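Colleague: Next up: some structures, all given as structure tokens.
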Structure I
Amino acid sequence: MATTLAPALLDAFIRISNELSPENLMCDGERSAAAARRVAKALKARWAALEREAGRKVSEDEVWNAFVSRYRVPVGTVTSY
């Protein structure tokens with residue numbers, strides 16, 4: 001079983017995961033494919049550095065599941081203004 005990530009590490013993985021989304025990589029079509037590949041390569045290098053800091057591999061699924069469980073809003077708690 002994987003150890004729980006420290007909150008600061010989890011936050012960093014969440015940010016990188018968000019930045020790796022196609023919309024963000026391509027800046028909604030404003031960035032060239034070559035530039036998007038360079039950005040993705042740099043982000044993946046940051047991910048690898050964070051994995052070394054964590055002492056293990058971390059999957060995007062793990063990060064997403066941790067994000068969802070952290071920020072889940074129970075049904076019926078959202079109010080209208």
Structure II
Amino acid sequence: MAVTIPAGTYLEVHRATGYAGAPLQLSVNVYDDRGGGHGYRIAGPKYGASGSVLELRHRMTPRDARELISYLERVVDEGPS
């Protein structure tokens with residue numbers, strides 16, 4: 001049975017089961033009202049979703065977004081790396 005994910009923006013942590021040591025992947029994902037979506041991998045290995053286990057899914061609130069943006073702006077202010 002398919003799991004329905006309410007539309008929204010989520011912070012997700014997956015465990016990469018197909019890799020030695022099963023490393024974690026952190027991503028921000030946006031789902032629409034049909035369950036489709038896209039995202040951005042922040043950290044961890046690149047892998048197909050079929051080779052992973054969802055460890056955590058947190059639906060982000062406007063406050064979460066504002067706080068995250070304030071931290072990311074610090075990185076932008078540092079300039080090119």
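Colleague: Give the label, chosen from I, II, of the structure having the highest value of FRET efficiency 1/(1 + (r/R0)^6) of positions 7 and 71 (r between Cβ atoms, R0 = 30 Å, to 0.05).
Modeller: That would be structure I.
Colleague: For which of I, II does relative contact order in percent (Cα under 8 Å, 6 or more apart), calculated from the coordinates, equal 35? Walk me through the numbers before you get to the answer.
Modeller: On the way: I: 35; II: 31.
Comparing all candidates, it corresponds to I.
Colleague: The value -20000 for helix-only ellipticity at 222 nm (-39500 (n - 2.57) for each DSSP H run of 4 or more, over all residues; to 500) was derived from one model only; which of I, II is it?
Modeller: I
Colleague: Now for a different question. Could you figure out which one of I, II the value 128 for volume of the Cα convex hull per residue in Å³ was computed from? Display every interim value, and only then the final one.
Modeller: Values: I: 128; II: 119.
Source structure for this number: I.
Each value in this text was obtained by applying a stated rule to the coordinates, not by laboratory testing. As the structure is a prediction and not an experimental result, all values here were calculated from the model. Cβ atoms are built from the backbone, for glycine too; each structure is taken alone.
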